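Engineer: In what follows, structures are represented as structure tokens.
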Structure P
Amino acid sequence: MSSGRVQQIWETFVRGPEQLKEDAEIPLIIRDLTPGRRKYRMRHVVAVISRRPETLSDGDTLWVRTTVGVRLDSAWAIKIVRELPLDLPGVPYRDVYEALRKAQKMGF
């Protein structure tokens with residue numbers, strides 16, 4: 001029986017594999033790849049990810065790219081725990097990943 005929930009497809013860019021901590025809440029910048037009006041919408045989120053999609057049965061699909069845009073061979077699973085604000089505290093043109101970590105710790 002279908003739950004009626006449409007599985008979404010997301011994309012994220014990471015500097016290195018150390019950013020991809022599985023089965024733990026981590027801050028990410030994701031972009032919606034699901035066809036429709038909201039395609040390419042960007043969100044700042046705290047999410048749990050897994051290299052094995054079957055471990056997050058109610059999760060969505062996450063494609064991971066390197067900073068230069070090379071897509072990894074296989075899709076990951078993502079479950080969004082909560083959203084962070086689009087406007088993050090910090091200094092413009094500095095490390096956005098550090099700003100995400102600060103926003104997560106501040107409890108946004």
Structure Q
Amino acid sequence: MKPNLEFDLFRSDVIINKCQDPFYATDLYRALCNNRFFKNQQEWTCSWRQSGGIVADLRNQGENYLDFYCAGDESVVTQEIEKDLLDLGWTFKPYEPRLGPGIHNENI
């Protein structure tokens with residue numbers, strides 16, 4: 001079965017408990033946005049909307065994705081979030097900007 005970060009987050013009592021803090025929850029939302037996550041050399045990604053929905057569901061306080069959507073600083077991964085994800089076996093890399101055919105970062 002392909003690794004699934006969402007599944008792992010919901011199976012982690014540590015993550016669920018930490019998400020009760022709205023600051024941690026927002027940091028987790030930011031980290032899930034615009035990053036690529038890896039476990040056992042398999043990639044997992046999600047949209048901003050899905051990121052907000054995951055965090056809202058982890059909190060289980062009647063929120064929805066809009067309570068986190070566009071919080072600002074999307075893609076920022078704090079040291080605490082990075083450690084917590086690593087404890088679940090996940091690493092991350094930011095997305096490479098997509099600039100169009102034939103255009104590369106080094107040409108800018």
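Engineer: Could you tell me which structure in P, Q was used to calculate helix-only ellipticity at 222 nm (-39500 (n - 2.57) for each DSSP H run of 4 or more, over all residues; to 500) as -11500?
Structural biologist: That value comes from structure Q.
Engineer: Shifting gears a bit: Figure out for me which of the structures P, Q the number 11.3, 30 belongs to, where Rg and Dmax of the Cα atoms in Å, for residues 47-86 alone was derived from the coordinates.
Structural biologist: P
Engineer: Compare distance in nm of label points 7 Å out along Cα→Cβ at positions 63 and 95 across structures P, Q and report the one with the greatest value.
Structural biologist: Looking at the calculated values, the largest one is P.
Engineer: Sticking with this one: One of P, Q was used to compute distance in nm of label points 7 Å out along Cα→Cβ at positions 31 and 55, and the result was 1.1. Which label is that?
Structural biologist: Structure Q accounts for this read-out.
Engineer: Moving to a separate point now. I have 30 for relative contact order in percent (Cα under 8 Å, 6 or more apart), calculated from one of the structures P, Q. Which structure is it?
Structural biologist: Source structure for this number: Q.
Engineer: Now for a separate question. In terms of Cα Rg over 2.2 N^0.38 Å, which of structures P, Q is highest?
Structural biologist: Q
Read-outs throughout are calculated quantities, based only on the coordinates presented, and are distinct from any laboratory measurement. Keep in mind it's a predicted model, so treat the numbers as computed, not measured. Cβ atoms are built from the backbone, for glycine too; each structure is taken alone.
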